[in-house]
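Some structures are shown below for you to check.
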Structure 1
């Protein structure tokens, strides 16, 4: 499950998972694992597709379902919705 804290840490590194793994502080270690980062990035990318009208209604509905399946709370979903899309 993705948590609001994970999204905040992801944002603090602007989506740079390599940077997170290299320089994260002790209390951040283990909060985001190698599977969580790509999932957060994928959800953010899909949110931006929907926000910019580049996705179908079905895609938007499926995204809402994926958000509820992968996030622990509505606050986490809101945090994802307010996240900038970081392009690598």
Structure 2
């Protein structure tokens, strides 16, 4: 498993745990939409808050701009890329 793949799996597990979803983390595609009525997980604003708090605790990051947060948290791939850009990968990359 590559370092990026490990980061993405960690994020998927974090999403499942923080948002209390009953699915295997591995079943979440890297580029699938996480939020909205058309998204398989159908995460909502409460899930976004829970995920944001979990990200802050695990990776020591804060998402403060709501428009930017929507873009960053739209998929696992976007979230992983942003964490890499911030240098906040928790030692996984």
Of the structures 1, 2, the one that -18500 was derived from, the read-out being helix-only ellipticity at 222 nm (-39500 (n - 2.57) for each DSSP H run of 4 or more, over all residues; to 500): 1
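Of structures 1, 2, which gives 48 when relative contact order in percent (Cα under 8 Å, 6 or more apart) is computed from the coordinates?
Checking each candidate, the match is 1.
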Computed 0.92 for Rg/Rh (Cα atoms, Kirkwood Rh) - originating structure among 1, 2: 2
Structure with the greatest value (metric distance in nm of label points 7 Å out along Cα→Cβ at positions 62 and 78, set 1, 2): 1
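Values in this text are rule-based calculations from the coordinates and carry no lab data. This structure is a prediction, so every number in the text was calculated from the model and none was measured. Cβ atoms are built from the backbone, for glycine too; each structure is taken alone.
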